[in-house]
Every structure is written in structure tokens, then in C-alpha cells.
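Peer 1: In the part that follows, the structures are each spelled out as C-alpha cells.
Any read-out appearing in this document is the output of simple, stated calculations on the displayed coordinates, not a laboratory observation. The shown structure was predicted, so the numbers you read here are calculated from the model rather than taken from an experiment. Cβ atoms are built from the backbone, for glycine too; each structure is taken alone.
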Structure 1
Amino acid sequence: MKNQEKLRKRFLRDPLSRRLGGLAATLGRISSSARKSTDPTIVANLLDEASQSPKQRLLLSVQAKDWSDRAVDFSGLV
């Protein structure tokens with residue numbers, strides 16, 4: 001079994017609140033990296049597609065932060 005498939009199955013065994021919390025954390029890291037980094041490869045490591053321009057990274061940052069906040073609210077962890 002491929003490593004990615006093993007990770008996926010393990011992820012799906014976690015309770016929904018934990019999965020949403022993990023998603024929120026990843027989206028928060030995307031938001032932070034996209035805003036603060038001048039190196040687009042940092043964001044590319046978190047996403048399949050890198051934001052190629054500063055404007056795209058800024059838009060990604062704003063959207064990722066919004067999604068992160070929503071996922072935290074849905075998770076019930078806060």
C-alpha cells in the first residue's frame with residue numbers, strides 16, 4: 001500500500017473534530033506562510049500549486065485564513 005494511502009486511511013479513522021482541527025492548522029500555516037514569506041516554495045510545499053505572484057499569495061492568505069477560522073469553529077475545539 002502506498003504511503004499516501006496509509007496516511008489517508010489513518011486520517012479518516014480520526015474523529016471529525018480532530019480532522020477539522022488538523023485542516024484548520026494546515027490552512028493557518030498556509031495563511032501565515034503566504035503572508036510572511038518572500039519564498040513561494042514554502043507555500044508550494046503546503047499546496048500542490050504554488051502561488052506564483054505576490055498578489056496571488058495575498059489572496060490565498062486571506063482565503064486560507066477564512067477557511068481556517070471556519071474549520072476551527074466547526075470542529076468545536078475552541
Structure 2
Amino acid sequence: MLYVDQTSSAESLVTQMGAFKAGVTVVSFDEKDSVDALDNALGSGAKGLIFSPDTVTGEGETRTTHLQKLIPELN
């Protein structure tokens with residue numbers, strides 16, 4: 001399972017098409033979701049995450065900041 005931002009960038013679309021072709025389930029999430037929503041998504045068995053690092057969420061933080069809170073060892 002792969003979670004991706006709901007962006008219309010070329011990179012995101014190519015990633016999703018490649019994942020579909022490889023038989024991977026792709027789930028989009030809203031870039032305005034909270035850190036708790038991202039935590040729930042990651043806890044559901046996702047094996048990958050494609051995101052725009054500078055996407056500003058509804059909490060006024062970037063997606064990167066959310067990931068750093070959830071997985072501090074990524075720093």
C-alpha cells in the first residue's frame with residue numbers, strides 16, 4: 001500500500017501509475033490532514049509514502065514537520 005499526497009504534479013502522477021502497474025494499492029490523502037490523520041494512515045500497513053515535503057497542512061506545518069514528529073529517527 002502506498003499513500004500519496006493529492007497533488008497533480010508530474011512526479012506524483014508517474015509514481016502512482018508505476019505503483020498501479022506494479023500491483024500496489026495507492027491511497028491518496030488530503031494535504032490538509034492533521035498529524036493524527038497521517039499517523040493513522042501510516043499505522044494501517046502502508047509500506048511507502050510519497051509526499052511533497054513543503055506541502056502546508058491544515059495545522060500550518062509542513063508534511064515534513066509531521067513526519068519528523070511521528071518518526072524522529074528520520075532526522
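Peer 1: Using the calculated result 2.5 for distance in nm of label points 7 Å out along Cα→Cβ at positions 25 and 41, pick out the matching structure from 1, 2.
Peer 2: Derived from 1, not from the others.
Peer 1: Let me ask another. Determine which structure produced the value -25500 for helix-only ellipticity at 222 nm (-39500 (n - 2.57) for each DSSP H run of 4 or more, over all residues; to 500), calculated from the coordinates; the candidates are 1, 2.
Peer 2: 1
Peer 1: If P(r) over Cα pairs in 5 Å bins from 0, in percent comes out at 3, 17, 22, 18, 17, 14, 8, 1 when worked out from the coordinates, which of 1, 2 was used?
Peer 2: This figure was derived from 1.
Peer 1: Another question about this same structure. Of the structures 1, 2, report the one carrying the highest value of relative contact order in percent (Cα under 8 Å, 6 or more apart). If you can, show how the numbers build up before the last one.
Peer 2: Details: 1: 41; 2: 34.
Greatest value across 1, 2: structure 1.
Peer 1: From 1, 2, which structure was distance in nm of label points 7 Å out along Cα→Cβ at positions 9 and 65 = 4.0 calculated on?
Peer 2: Numbers: 1: 4.0; 2: 1.8.
Attributed to the structure labelled 1.
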